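Peer 1: Below, each structure is written out as structure tokens.
Quick note: the coordinates plus some simple rules give every number you see, no bench work behind them. For clarity, every value in this text was computed on a predicted model and none was experimentally measured. Cβ atoms are built from the backbone, for glycine too; each structure is taken alone.
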Structure I
Amino acid sequence: MPRNGESLQVGGLTVRFMTTPGHTPGGICYRAEQAGQPLCFVGDTLFAGSIGRSNPAGLYAAHLDSVRRQVLTLEADTRLHPGHGPSTTVREELVHNPFAA
């Protein structure tokens, strides 16, 4: 399993791993930059305006910690691509997501 901060070259992209336990115990998000635009594939860790369910439920605190300390501390213009629903940005989530506080 990749460790937090490790990276992988995929074509011309450097993909960095972020461990984000909560939705699942081994949750991982993937950060990259494309044409100067930072992006992060967050899966079910975060949705536009919400978060995924914690699985198992005992990981809720870890899930919130992952969202608040890992995902929402990325650059404000980072494009977030969840596993379901529309893409969003860190800036939009800091303003509109009730789980950001």
Structure II
Amino acid sequence: MMRDTVESSLENALNERSDLFLIDLIILDDNKIRVIVDGDNGITVDDCVFLSRAIEGELDRDEIDFSLEVTSAGATSPLEHARQFKKNIGRSLEIRTTD
């Protein structure tokens, strides 16, 4: 039930902001919700706040206790989606080997 609500509210919010996209949605047994997002032009704190408010607006804390974390994929996270690769075309990359 909670997963459906979170997915629906997240989908609606991402439809409003087509420059943002979902990397992962994790809901743990203790009702900890973790949303990992990225954007075609990066992600800002305001973007995370927008998504957080969209999700929280659909969940009732009187009905279910939960914690919500909306975060960016992070600079050290692996690229997993085509949109992540596309936004990084032309960027410099430093590779270090241990050999």
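Peer 1: Of structures I, II, which gives 29 when relative contact order in percent (Cα under 8 Å, 6 or more apart) is computed from the coordinates?
Peer 2: Going through each structure in turn, the value belongs to II.
Peer 1: Quick check on the output: -10000 is helix-only ellipticity at 222 nm (-39500 (n - 2.57) for each DSSP H run of 4 or more, over all residues; to 500), derived from one of I, II. Which one produced it?
Peer 2: II
Peer 1: Looking at mean count of other Cβ atoms within 10 Å over residues 69-76, point out which structure of I, II has the largest value. Write down the numbers at each step before the final one.
Peer 2: Numbers: I: 16.4; II: 13.4.
Largest one: structure I.
Peer 1: Supply the structure label, taken from I, II, corresponding to semi-axes √(5λ) of the Cα gyration tensor in Å with the calculated value 21, 17, 10.
Peer 2: Label of the originating structure: I.
Peer 1: To continue, here is another question. Of the structures labelled I, II, which one yields 1.2 when distance in nm of label points 7 Å out along Cα→Cβ at positions 13 and 37 is computed from its coordinates?
Peer 2: Values: I: 1.2; II: 0.5.
The read-out was computed on structure I.
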